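Novice: Structures incoming, each one as C-alpha cells.
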Structure I
Amino acid sequence: MELLERRKIQYDGVHCRFDLEQLSPRAMVLKISGTDVGEFGEAPILTLGEWLAGTTAPVEFFIDARDVRGASIEVSGEWARWLGNHKDRFRKVTMLTGSRFIHITAEFVRRFADLEGKMWICTEPDVFDRALGEVQEIQ
C-alpha cells in the first residue's frame, strides 16, 4: 500500500502562476493562471515527472486552466510531448478550460499527445470541481 503524502509546489512568475499539488500517489492537480510563455522552463514538468516516478498506480491528472489567458505554441507543444510520453502513467487527464482559445489549445494537446479516450476537456467549473472532489473522497 502506498502512503498518502500530500505535496504542494508553487511557481509564481511575471506572466503566470503554477500551483502543483500531489493529493495522493494516484492524483495530481496543476492549476495555471495567466499566460504560460514558458518562464518556468522545465521545472513544473520535472516536478510532475518525479511525482509520477514515485508511484506505481495509474494517476488521475487534473489541469485547472480556468484562469489561463493564453499559452504559446512552444509551451503547448512541450506539454503535449510530455503528456504523450507519459500517457501510460495516466488513468485519466481532466482539464478545465476557461476560454474558447484555451479549449482549442487543449484539443490540440489531446490529439498531439494521443490521449483520445483518456483526456477529458470540460468548460464547466462545477463539473471539474465535482470530479476532483470525487477523487479526493476516494483517496
Structure II
Amino acid sequence: MEFKVFLDTNIFIDHLQDRNIHSTQVLRLCEQRAIEGFASSSCFYALAYFVSKYTKADIRKTLENYSEIVELIPTTKENLYGAYQSGFKDMEDAFQYFTARNKTDMDFFITNNLKDFKHTDKKLKVVSSSEFLKILSNEE
C-alpha cells in the first residue's frame, strides 16, 4: 500500500541539519515514490527563511529539490478558519495540520514535534518520522 503523508516543516529542517535519520529516510521514500509526500506551500516559505538564515545551502536549489519529491498543497481560507477555531497554541502548526487534514485521503501527518499536536482529531493520525517508519515496516 502506498501511503499519502503530509510532512511538517520540521521534517525538512531535520534533514537539512542532518539531525534526524528518520526524517531523511522518509524524504528518501518520497523521492523513490514508495510513499506519496505532501507539504504545504507555506512550509516552503518557512524553509526559504530557514535555509537563508541558518545554512550555506543554495536556497533555490534546495527548494527545487524538495518540490520535486513532494506535492505542494495550498493553505485555503477553510484551513485557516479550522486552525483559528482549534485548540492549537502554535498557529503555524495549526495551519499545517488543517491544510493536511482537509486534503482528501491523507493517511498520516508526520512531525517530529508531537507535543504541539495535542489538539488533533481522529480524521488524520499524527506520528513522528520514526513511528511512521515502524508502521511502514509492519505493512511490508
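Novice: Taking Kirkwood radius over Cα pairs in Å, for residues 68-115 alone as the criterion, which structure among I, II has the greatest value? Don't jump to the answer; show the numbers that get you there.
Specialist: Working: I: 11.0; II: 11.4.
Looking at the calculated values, the largest one is II.
Novice: Also: Tell me which structure, out of I, II, gives 40, 27, 26 once Cα extents along the principal axes in Å is calculated.
Specialist: It traces back to I.
Novice: Taking distance in nm of label points 7 Å out along Cα→Cβ at positions 20 and 124 from the coordinates of each of I, II, which one would give 1.6?
Specialist: II
Novice: Taking mean count of other Cβ atoms within 10 Å over residues 60-67 from the coordinates of each of I, II, which one would give 14.5?
Specialist: Source structure: II.
Novice: The value 18.8 for mean count of other Cβ atoms within 10 Å over residues 76-83 was derived from one model only; which of I, II is it?
Specialist: Among I, II, the structure yielding 18.8 for mean count of other Cβ atoms within 10 Å over residues 76-83 is I.
Novice: Further question: Where does the value -16000 come from, among I, II, when helix-only ellipticity at 222 nm (-39500 (n - 2.57) for each DSSP H run of 4 or more, over all residues; to 500) is the thing being computed? Can you show the working numbers first?
Specialist: Details: I: -11500; II: -16000.
Considering all the candidates, the number was obtained from II.
Novice: Which of the displayed structures (I, II) returns the greatest value of relative contact order in percent (Cα under 8 Å, 6 or more apart) on calculation?
Specialist: II
A short reminder: the numbers here are calculations on the coordinates, not readings from a lab. For clarity, every value in this text was computed on a predicted model and none was experimentally measured. Cβ atoms are built from the backbone, for glycine too; each structure is taken alone.
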